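Got some structures for you, see below.
FYI, it's all coordinate maths here, none of it is from the lab. It should be emphasised that the depicted structure is a prediction, and the values quoted were computed from it without experimental measurement. Cβ atoms are built from the backbone, for glycine too; each structure is taken alone.
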Structure P
């Protein structure tokens, strides 16, 4: 009977050891999968941020070009209504691009959020999720800040173009009034 107990104890110890090894392997696999997922999320987020930054830069450049073009046309006494229409069109395009950037950032955020939700819900995974979420929120805030700066710059440029158009309109009216004696 004593020998039976010893055999059972040995078998239980072997089973416990094997269970511990399997659990350790599964935990390692889960950690690797989480690390890969976080790496993928970081890469995707960095790519989206770079795209947003590039588009914001393009927006600012487009708005600046529109402003300069409007300024040149105004100085050449071109039709002020046409200039206003072009400035309005460029401003509308800038707003549409800014909206696109916001939609893409939201889409990237939702995509990353969905991927994180698929990961195993262990305590370690929850910590990794929280860390990834915080980093993504930081990147999202940075992207939104860059987008807002681009929107503000486009608005400023459109406003400046509008003021320039109004100033030229006033000068043109004064010129024609002097020319025709009104």
Structure Q
């Protein structure tokens, strides 16, 4: 009986060694080939495609096709109910300029397409300007952000009160809220 146990123990030991050897070889094979499994192909392009700037698409142009020639971004663009009826409200932020420079750039953009300044009020924080071209009225409220300096990118905000305009194109980009900033019912607080 002792002779029967010895070969069984030897077989079990041999089987364990073989299994351990196969496991080690399997791990080495996986490590050796792992560089080709589950890795993305390097493209050098690590940013997702950005949507076009809201006013660059031509989908919802400014009156007279005015062009804002200052560093800015549109945050929201939509139609709102006002005391005088439905108007378009475009909210944005200006960059790298002080309040007076940004104001001059926006007023100049509308002056370049025939608008003239009708009134201006300045309470020291917010400047309000009304412009007109004889048939259309444009309102502008502009304010600097507090505590900005030469190192601050976004320096202030502006709101344009504009006539309502329909989409100028049926291009799919004109229906994309990320491009047009027309978020539907999701409105910013006043």
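Annotations
- Parent structure of the calculated result 6.2, given that distance in nm of label points 7 Å out along Cα→Cβ at positions 12 and 44 is the read-out and P, Q the choices: Q
- Computed 9.4 for mean count of other Cβ atoms within 10 Å over residues 28-35 - originating structure among P, Q: Q
- Structures P, Q were compared on relative contact order in percent (Cα under 8 Å, 6 or more apart), and the highest value belongs to P.
- Answer label among P, Q for the case where helix-only ellipticity at 222 nm (-39500 (n - 2.57) for each DSSP H run of 4 or more, over all residues; to 500), calculated from the coordinates, equals -8500: Q
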